[in-house]
Structure I
Amino acid sequence: MIRQQDFVTKEIVDIAFEHVEKKKPHPFLNDVRFGTFQDGLSVQMLHVGPYDDEPRSFKVMNEFMKNNNLEKTSLQHIEIYLSDFRKVEPPKLRYKVKPIE
């Protein structure tokens with residue numbers, strides 16, 4: 001996922017895709033989706049560093065959930081890239097959670 005600024009509309013994305021298709025076609029271009037993501041309650045943190053260090057970030061998030069009486073609602077985690085992940089290494093990690101009853 002790559003968060004877009006509020007001024008980036010579906011129309012702007014469609015125009016950009018048209019230009020890309022003409023100038024530099026890519027086989028995965030049609031797999032790209034533009035939309036709004038509603039997530040609800042979540043725990044997230046900014047992970048700065050290589051992917052090999054992600055377990056350390058997951059441990060911090062799991063401790064936070066334990067200390068705040070929260071549990072994961074999914075085993076899947078979502079990464080939101082602040083910029084091109086091939087050039088920098090700061091993915092933002094988060095889990096969907098719910099209070100433990």
Structure II
Amino acid sequence: MNTATLSALAEPNRLQMVELLRDGPMTVGDIADRLYIRQPQVSKHLKVLNDARIVEVRPLGNRRFYRLRPEPLQEIDSWLQTFRSMWEDRLDRLDDYLSELQGKK
């Protein structure tokens with residue numbers, strides 16, 4: 001997994017931007033308005049997200065639309081899946097143990 005993805009998402013403003021972009025492409029101005037952050041700050045954060053390949057930009061006239069790229073998020077999901085199966089096994093064993101305890105009552 002690319003640690004640049006996690007590093008980019010570790011900053012709260014960038015994570016909020018990713019959450020906004022989940023609903024579809026947005027301009028820098030739209031993101032700034034929604035997050036109450038100045039446009040230069042939004043642009044700086046979007047550059048980090050773009051460098052990490054989490055977003056891509058499409059110019060249209062004098063505006064730039066940003067949208068999420070699914071691949072980095074799919075990588076994170078695949079990485080997390082290894083932990084999910086570990087926890088599912090542990091929860092299954094706990095369920096078996098609790099069922100055993102209830103049977104002894």
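Quick note: the coordinates plus some simple rules give every number you see, no bench work behind them. Note that the structure is a prediction, hence the values are computed from the model and not measured. Cβ atoms are built from the backbone, for glycine too; each structure is taken alone.
List of remarks:
- Computing helix-only ellipticity at 222 nm (-39500 (n - 2.57) for each DSSP H run of 4 or more, over all residues; to 500) across structures I, II gives -9000 for structure I.
- Parent structure of the calculated result 52, 30, 23, given that Cα extents along the principal axes in Å is the read-out and I, II the choices: I
- FRET efficiency 1/(1 + (r/R0)^6) of positions 36 and 68 (r between Cβ atoms, R0 = 25 Å, to 0.05) derived as 0.40 - corresponding label from I, II: I
- Parent structure of the calculated result 0.75, given that FRET efficiency 1/(1 + (r/R0)^6) of positions 44 and 60 (r between Cβ atoms, R0 = 25 Å, to 0.05) is the read-out and I, II the choices: II
- For 35 (relative contact order in percent (Cα under 8 Å, 6 or more apart), calculated) the corresponding structure among I, II: I
- Parent structure of the calculated result 14.6, given that mean count of other Cβ atoms within 10 Å over residues 20-27 is the read-out and I, II the choices: II
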